[in-house]
Structure formats: structure tokens, C-alpha cells
1. Using the calculated result 3.5 for distance in nm of label points 7 Å out along Cα→Cβ at positions 71 and 87, pick out the matching structure from 1, 2.
2. For structures 1, 2, which has the highest computed value of distance in nm of label points 7 Å out along Cα→Cβ at positions 23 and 39?
3. Looking just at relative contact order in percent (Cα under 8 Å, 6 or more apart), which of the labels 1, 2 belongs to the structure with the highest value?
4. Given a computed value of -10000 for helix-only ellipticity at 222 nm (-39500 (n - 2.57) for each DSSP H run of 4 or more, over all residues; to 500), which structure among 1, 2 does it belong to?
Structure 1
Amino acid sequence: MSPEPAPPQPAKVIFACVHGAGRSQMAAAFFNALADPELARAFAAGTRPAERIHPVVVAAMNESGIDLAHIRPRLLAAELVEGAALLVTMGCGEECPVVPGARREDWPLEDPGGRELRDVRPVRDEIRRRVSELIQRAGWGNRALVAP
């Protein structure tokens, strides 16, 4: 009798921005809250990662019921992007790498770093909308939207 085939690995989605401390963190958090984890998982990274998530981003995401206080930005390294199905760039321009085999989308969104909470909320809400649409489009099992 032949061994059972290994279950398929979830698709890997990378959200990348320069510091990995704002847009990409919000996108990965919403993605992982909304997608079926057996179908896809998201990771956030930066080309020049900051030491911590922007405090205003932590506050904005807390309003949506997602705690990012314990998350640390990570480097957009070859090991992280290996095997990725999709790379979503968010303002890193030419600094973001090409990932062989991965589809690429660019979401030009304002950097929330150094902004007031009232100015970050619309960016957060736009990221949530785009993530939800991405999950639906790809068939990665959209769960109920997280309330703002």
C-alpha cells in the first residue's frame, strides 16, 4: 500500500512595504483573520524593517479587534518569500524584489507612520476592503468581515 499523499500546503501571501511596520502588518493581520488558514496564510515584511509596529497602527487595529502589539517587523528575505503564491507590494517600489513564480500586485496606499489615528483609520479600512476582495477573488474562504 502506498503512503498517503501529504496534504497541500496553504498558499503563502506576502505583504511588503518599506519598514514592515504599518500597511503590510495591517494587511497580513486582516488576511489571517479572514482567510481559511488551511487554504492560505499571510506574512508581513519590510525591505528595511523598523524596530516596532507604528503605535498608531497598533491603536487602529485594536479598534478592529486585532492586537499587533506583540508583532515585530521582519525582513523581506529570500527564505520568507520562497514558495510564495502572491506578493502584494505596498509602497516599496523598486526596493521590493521580484519573486519567481509569485504573482505580484501593487497597492499604492499612504504610509500610516507618523500620522494621527483619524488619518490612519481610512487607510486601515481600505486595506481591509482590499484584503477581503483578494480572499474572495482567490477563493481562500472569506470569513465574516472584522468590524472597524
Structure 2
Amino acid sequence: MELKINKVLYQVSDADELQVHLAHVRRAQFAEVWMQHAANWPAICALINGEAAWLMYLRFEGDAGFSTRNPNYSGPAKAVIEYYLSNGQRDEYPASWNITAPEALRALEYFFVEEDMAPWLQWQEERPLEFFRPSRERVKP
């Protein structure tokens, strides 16, 4: 399986090797982690900021995919958490999407074995916000 941590690509063949690489993620403030099988799909991405994390699961190229949600979030509705991608881009996602970094790393371990989303997490299927009608008129679903 391919594992990419902040642009550095590794080929991982067993769970022990995966643990070694994920240990580096645990020590970083910010990390962008991608895992995908040789056939490229499915794939999973973890964005990490300290103890906060967010996961995205993609089934195929062009898939809007699924992302994690925190059903126990009780903070401000407009609160966000910042993440940095390996290219330096700064992204913000709602704090209500946050899971803990240990949960995210455990989900990556699960993906390595099962090639699927961790069933103990809450996942939301993403939908495009807008689409085009044949007349090219932009509408909201």
C-alpha cells in the first residue's frame, strides 16, 4: 500500500511498518497523510493539527467521498480548525467535523487492513454544492 506523509511516499507492506511511519505523524503539529492501494482506490486522507484531525474517504477518481463528523460536538457552530497541506496551503474545516488525532490514526490502521471506512466513526457523504443543468444554468440541489 502507498502511504504519503507530507509529500514523502512510502510503500508499506505490513502493519508493523505502518506503525513506524504513523509514529512520526504523532510527533508533528501538522500532517497531511494519504493512503491508497496499488490500484489507487479506495483512498483515505487524514489532515492533522495536534490532537485534532479530519478524515476523507474516496472510492474512485472524481468521488466527492465521505468525511468525518463529530456527533458530540457542542461548541460554537461557526468554529473552525486550521490544517496545513503538504504544499503549504492552509485549509479550515468546521470544528464539528473534528475527531481526535488518535482516532484518525486508528482509522488509518483499519483502512490498511480492511480497505474501508472505520465503522466506529460517523461519516457524511459529500455532495457537490452546485451542478449544471443541460442549459448550463447553475442551480443548487
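None of the figures in this text is laboratory data; all of them are computed from the coordinates on show. Keep in mind that this is a model prediction, so the values were computed, not measured. Cβ atoms are built from the backbone, for glycine too; each structure is taken alone.
1. On the way: 1: 2.0; 2: 3.5.
The read-out was computed on structure 2.
2. Answer by largest value of distance in nm of label points 7 Å out along Cα→Cβ at positions 23 and 39: 2.
3. Numbers: 1: 31; 2: 20.
Greatest value across 1, 2: structure 1.
4. Working: 1: -10000; 2: -6000.
Structure of origin is 1.
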